[in-house]
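Each structure below appears as structure tokens.
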Structure 1
Amino acid sequence: MATYVGLDWARRGWFGVVLRDSGEWDADLFPTIWSVWKEYSDAARIFVDIPMGLPSEERRACDAAAKEKLGAAQGSVFYTPVRAAVYEQNLDDAKAINEEAGFSIQNQAWSIVPRIREVDEFLDSYPTACDRLFETHPEVCFAALNGGHPPEHSKHTDRGRRERLSLLDAEHDGATAIYERCVATFTEPEYGPLVSDEADIVDALAAAVTARRDPDRTEGIPPSPPEDERGIPMQIRYPSATRQTRLTDLDG
């Protein structure tokens with residue numbers, strides 16, 4: 001039975017949701033991307049919410065296209081720093097390098113630079129992983145599942161999470177039940193939360209549901225992606241649109 005993994009960085013590690021063709025599922029918190037690969041290198045597809053493929057001298061086309069797709073919600077997409085900046089340890093030095101490429105580094109982007117570097121170093125060690133490891137962006141996925149319209153409410157609110165879970169339930173029967181089990185297991189244990197933000201669980205679940213789709217039912221922006229200097233495609237994968245109308249506002 002094929003296995004599909006969705007990953008999102010959750011402060012203390014990579015939170016992963018694992019779906020199987022058998023209908024079984026699992027979830028775990030992984031300290032590194034290497035530990036994910038050790039456990040699931042035989043997965044059919046692994047979708048991760050982190051930039052893969054680093055630019056050398058300009059903004060990535062996929063980041064710009066994602067912002068355009070999300071419109072007013074484009075703030076959830078950050079321009080990926082150039083590779084030289086990603087490997088700087090000091091923000092001021094990294095910004096100076098990036099500004100030579102014509103754009104600055106957003107503070108939110110800098111906060112995930114260690115994870116960008118981690119995945120880049122992993123792909124340097126395992127370049128063939130690009131056959132199964134793909135970049136995604138949850139908000140682009142949700143917009144696609146909602147007929148091209150970004151969800152109305154923030155994923156950090158109860159209403160926003162329910163709005164997104166409704167979209168995932170239409171894709172994968174029992175998605176909300178998986179989410180609720182993960183919340184109970186990873187955010188509410190007696191010894192303290194392993195995942196502090198429930199939105200990270202929603203995002204990992206969205207990545208897993210998208211990974212489980214047949215490749216011909218997903219799309220990439222841009223469709224014919226450029227490659228970075230090491231041959232890694234710079235592309236964001238997301239579901240082919242399935243809904244024609246926007247979700248109505250949820251009660252409560």
Structure 2
Amino acid sequence: MGSLKLGVNIDHVATLRQARYKEHSHNIEPDLIQAARLAIKGGADSITVHLREDRRHVQDSDVYNIRQSIDKPLNLEMANVNNVLEHALKISPDYVCLVPEKREEITTEGGLDILSNYNSLKETTKILQDKGILVSYFIDPDNEQINLAAECSANMIELHTGRLANASELSEIDSEVKRLISASENARNLDLIVNAGHGINSSNVNLLFDVPYLNELNVGHHLISNSIFIGIENSVREFKKEISRYVV
């Protein structure tokens with residue numbers, strides 16, 4: 001059996017809720033806490049939520065409530081902005097994953113540009129770590145960015161797998177896998193914990209099985225989409241079985 005962990009991102013449960021319930025209502029559904037608990041019942045090793053600056057799906061109260069209601073690690077994705085950092089310091093999640101964010105994007109489109117934001121990221125990382133929070137950077141599989149993540153004292157990285165997920169030509173797939181292998185090996189040598197995420201699903205996850213040293217995959221859209229047909233608990237359980245073939 002493999003030892004690859006699974007973080008379940010439940011943002012899109014909130015997306016469905018916000019499509020109808022912008023304000024509080026006694027009818028409000030679906031319930032994020034129930035979704036998180038069912039994901040954990042199905043085998044989730046952690047729960048991920050992205051508190052975006054525009055609050056398009058997850059709301060401030062969701063993160064506080066989930067933190068108080070689950071017995072698994074909470075991974076808070078956030079941009080490096082003060083109005084979200086203030087909440088992170090109050091919530092004190094187990095992990096914070098710093099991500100780039102643009103208002104017009106549908107979902108996170110790429111990794112952090114650490115070079116352009118070096119001083120700010122380093123400062124935020126220290127602030128979070130002083131609170132006892134482990135800090136991850138969501139970055140492209142680029143060795144220069146990984147080196148900078150280590151210089152900023154990040155605890156871990158999450159490799160952006162979007163280009164691999166979207167690749168259709170065999171040559172492009174091979175190239176992306178090689179990039180991820182090199183990035184993971186480099187991060188390991190720098191004592192960074194290596195996670196991965198973005199666009200991962202049942203059809204492409206096997207492409208990651210050649211990438212060494214992966215600690216955890218963060219998967220959201222695929223698991224929530226599949227849950228429409230089989231429920232969140234079964235969706236997570238089936239995916240956990242698929243990734244059990246990975247061996248570090």
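Of the structures labelled 1, 2, one was used to calculate percent of Cα pairs over 15 Å apart, for residues 32-71 alone, giving 59. Name it.
Values: 1: 59; 2: 38.
Computing percent of Cα pairs over 15 Å apart, for residues 32-71 alone on every structure in 1, 2 gives 59 only for 1.
Moving on. Determine which structure produced the value 3.9 for distance in nm of label points 7 Å out along Cα→Cβ at positions 64 and 184, calculated from the coordinates; the candidates are 1, 2. Walk me through the numbers on the way to the answer.
Details: 1: 4.8; 2: 3.9.
Value 3.9 for distance in nm of label points 7 Å out along Cα→Cβ at positions 64 and 184 corresponds to 2 out of 1, 2.
If you work out distance in nm of label points 7 Å out along Cα→Cβ at positions 8 and 112 for 1, 2, which one comes out largest?
Numbers: 1: 1.1; 2: 2.7.
Greatest value across 1, 2: structure 2.
Which one of 1, 2 has relative contact order in percent (Cα under 8 Å, 6 or more apart), as calculated from the coordinates, equal to 23? Spell out each step's value before the answer.
Values: 1: 28; 2: 23.
Of the options listed, only 2 reproduces it.
In addition: From which structure (1, 2) was mean count of other Cβ atoms within 10 Å over residues 24-31 calculated, if the value obtained is 10.2?
On the way: 1: 16.4; 2: 10.2.
Of the structures listed, the value fits 2.
Also: 1, 2: which one has mean count of other Cβ atoms within 10 Å over residues 48-55, as calculated, at 24.2?
Numbers: 1: 24.2; 2: 19.6.
That value comes from structure 1.
If you don't mind, there's one more thing I want to ask. 1, 2: which one has distance in nm of label points 7 Å out along Cα→Cβ at positions 144 and 208, as calculated, at 2.6? Each step should come with its number before you reach the end.
Details: 1: 1.9; 2: 2.6.
Of the options listed, only 2 reproduces it.
Bear in mind these aren't lab numbers, they're just calculated from the coordinates by the rules spelled out. Because the structure is predicted, anything quoted here is derived from the model rather than measured. Cβ atoms are built from the backbone, for glycine too; each structure is taken alone.
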